[in-house]
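Participant: These are the structures, in structure tokens.
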Structure 1
Amino acid sequence: MKKLFLGFVVLLFCSSYQNLSAQNIYNNKQKVYKVGIFAPLYLDSVFANSQLRSDKTLPKFIMPSVDFVQGAQIALDSMPLYNERVEAFIYDTKSFLQPLPWLIQNKLLDSLDLIIGSVKDVDFKQLSDFSARKNIPFISATYPNDGGVTGNPNLVIMNATLKAHCEGIYSYILQNHGTDKIILLKKAGQQEDKILSNFKLLNEQEGKPLLNIQTIYIDSTITPYFLKMRLDSTKRTVIIAGSLDEDFAKKVTDACFAIYKNYPVILIGMPNWDGFKIFQTKNAYKDFPVHFTTPYYNSKSSLFNTILTNQYSNQYKAKPSDMAYKGFETTYMFTKLLLKYPADFLSHLNDKSFTVFNEYNFRPVYLKKNARNPDYQENKHLYVMKILNGAITREW
């Protein structure tokens with residue numbers, strides 16, 4: 001990070017939380033809506049006596065959280081308010097002096113009306129438990145997992161879980177390739193077992209398979225010949241590569257690429273495949289598309305994109321990262337929904353009035369049949385994307 005970034009960071013994070021009031025004319029009797037924004041910033045490790053321990057840069061490992069918070073701050077600064085008042089607080093979940101359990105124990109979070117978190121693991125579970133006890137909506141902005149949480153309808157997961165991605169892939173195939181041959185490639189592993197189980201449950205909801213999905217178990221190797229012997233050159237085949245492993249992704253893609261001109265295949269990978277280095281080179285797998293699902297698609301043509309990029313450039317002399325976009329979108333959209341529906345926030349998660357970059361479709365998730373209340377709310381809207389010659393575009 002360039003040194004010119006640091007002024008904002010030191011100013012914003014000199015304590016474990018900072019009041020960021022969205023400015024407006026209001027009377028003192030007006031309701032003040034309080035929003036808590038949580039991220040692992042590790043400020044006590046990075047700063048000493050309000051000075052950076054390093055002279056020039058911030059550590060790379062805190063940059064996703066810093067970017068998320070910077071995007072959130074720009075959203076608050078640019079948010080139009082109409083006779084409304086919002087106070088936002090930034091919390092460092094990795095603070096030594098005021099850690100999350102201490103904040104909860106000392107009731108310093110009890111007055112919040114909305115919790116927004118770019119957190120995972122222990123922080124995620126602690127915030128979820130707190131939101132359930134205090135009946136405060138908790139927006140999990142970036143963690144693609146339910147963290148084992150059950151019985152908390154206040155939890156809202158924006159970044160779809162692996163199960164939701166399997167649902168999205170299945171829906172895409174059902175609507176677009178239902179008559180094609182379908183193969184699920186599986187390697188050994190716990191996550192791979194879950195992926196297979198998800199597709200099996202989806203495909204047999206009525207007691208018998210709706211689609212003819214053939215599962216092929218493979219070991220550490222998969223060759224073009226191995227694959228070719230199981231395909232028909234006169235028919236299109238959809239191949240679901242059921243693993244999050246990059247080495248597996250490379251082997252499957254290598255095999256498909258070697259035969260795709262004579263054996264028409266559509267390769268669908270998992271949601272993390274867009275981050276693999278093997279797909280980022282323009283000449284890799286030339287003219288052979290690889291598909292994956294994601295809850296995020298930003299055409300970068302909206303007014304909000306202009307606001308964020310201009311403000312980010314003015315303040316930090318750089319382009320906003322994906323995490324800055326997520327911080328901006330989450331903070332803007334859900335704060336405005338809170339102001340519009342303060343008494344019934346969770347019933348209006350799908351209100352499109354404040355759509356920023358992406359479309360969302362939040363649905364209650366019931367992990368057990370006949371449960372009275374949902375275990376959480378989850379975004380089920382996914383885009384099917386295509387990686388082709390190093391570029392990523394939307395397909396569906």
Structure 2
Amino acid sequence: MSEHGWSLRLLCLLGLGSLAAVAQPRIEEVPGEAELGTVEIHGVSAGSFKITSWQEGRLHLLPDARVPLISPRVSGAFRNIYAPSAVELPEGWRVFYGAWDGVNTGNDRIYSMLTKNFLAFCNRQTVIEHGDFVHVCNVNAIRLPGGAIRMVCTAYPDKQGLNKPACFSSPDGEVWNGSLAPHVASRADLVEIAGYPHFDNADMNGMNVILYEDEMYRLYFGDFKAMGHVYRASGTDGCHFRYEGPCLDFEGMVNDVKKFDCAERNWYIMAIHRNTNRLWYALSPDGVRFGQPRELAVSLGDQDRYIVAVGWVTRAERLLGILYGAGAAPSLDRNRIFARWLQKKVVFTDDAGHRYDLIRALGPDRQVVSLEGKSEVAGHIQVFAEDGLTPLMDPAPIKLVSGRVYRLNARGRS
């Protein structure tokens with residue numbers, strides 16, 4: 001074989017044939033309109049859950065451009081919503097939340113709405129009326145493999161005048177605990193936790209998380225009279241549990257737990273708040289013991305200064321971001337729902353070397369870039385993974401035009 005032939009063969013052996021498999025993603029203009037003075041980059045949502053990024057705390061979380069994402073209705077004088085819980089549906093999500101959604105009395109209730117993409121919401125409705133209780137709030141909901149929905153909420157007061165979890169189930173999202181929505185909550189809806197020695201006198205406010213796995217329901221909970229730990233219980237029906245012990249040593253309020261299948265093993269991720277300006281998360285390989293929490297996010301300013309609730313947004317094996325309840329008042333009664341999205345990082349630098357910052361995200365799959373008053377700018381664009389560090393695309397020349405929409409064609413490395 002000639003020297004030229006051997007050279008071609010060597011190139012193939014060394015990876016010439018594999019170059020197509022890692023072809024560079026491209027950013028292309030697509031039809032549509034962004035706000036003048038900005039451009040939108042679509043196709044940037046997080047990929048499959050990568051445990052190493054969470055273990056190392058390398059997360060490219062962008063605030064949503066809408067501040068807040070969801071405001072209370074103005075139909076009534078009591079306007080204070082928080083405690084979001086996003087349930088994945090085949091066609092989108094159903095977002096549950098609690099408190100006072102523009103009602104005439106300051107009694108917490110559970111509400112829900114539908115969204116296909118977190119860009120628009122519809123079917124806003126009351127799901128659970130407070131009924132026998134003064135308040136029913138702090139919802140955490142899941143969808144079972146067959147499509148039924150289960151949720152655990154905080155009900156106040158029980159017979160001891162304390163907060164306790166209550167359970168609600170629906171085969172179709174319309175009928176709850178056997179009655180058409182809005183279901184009127186009763187004391188029969190309260191959860192039981194056998195074996196927890198302080199259960200009768202426990203004050204379990206806003207710390208009730210449900211998870212379903214291996215035909216078992218897990219309840220992660222806290223007790224204001226025994227702070228410093230998150231506890232776990234298990235049961236077969238979602239309402240009756242047996243206490244298993246502490247699963248995290250941390251003085252915080254557990255609000256959500258999700259499970260991901262990461263190749264060789266499962267990983268569980270817990271979301272925690274402390275009614276401060278910060279959020280935390282904790283990881284576990286078995287769901288029984290969680291490691292020391294890491295900081296997840298800090299409030300952006302006065303509007304979300306006091307963070308009072310948090311929930312994960314997932315799609316299959318992807319963790320797309322968080323919804324969180326927060327407000328400007330230390331009395332914790334003027335809350336709204338905010339969002340942050342875990343996304344790929346887009347970096348645009350013009351030909352003069354000036355770097356243009358992202359404004360914010362717009363839902364889980366879009367980013368907004370300000371052109372800083374310019375009508376068009378030529379330069380180079382680069383894309384990194386949602387850890388903000390791993391390059392997915394080498395710098396590529398591009399001209400961004402005000403008001404245009406672009407899409408990341410991510411066929412290639414991920």
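Participant: Can you tell which of 1, 2 yields -10000 when helix-only ellipticity at 222 nm (-39500 (n - 2.57) for each DSSP H run of 4 or more, over all residues; to 500) is derived from it?
Facilitator: It traces back to 1.
Participant: Sticking with this structure for a sec: Who wins on relative contact order in percent (Cα under 8 Å, 6 or more apart) among 1, 2, i.e. which is largest?
Facilitator: Details: 1: 19; 2: 22.
Largest one: structure 2.
Participant: Looking at structures 1, 2, which one was Rg and Dmax of the Cα atoms in Å calculated from, given that it came out as 23.0, 75? Working shown, then result.
Facilitator: Working: 1: 23.0, 75; 2: 23.7, 91.
Matching structure: 1.
Participant: Quick check: 3.8 is what I get for distance in nm of label points 7 Å out along Cα→Cβ at positions 29 and 317, calculated from one of 1, 2. Which structure matches?
Facilitator: Attributed to the structure labelled 2.
Values in this text are rule-based calculations from the coordinates and carry no lab data. Remember, predicted model here, so these are calculated numbers, not experimental data. Cβ atoms are built from the backbone, for glycine too; each structure is taken alone.
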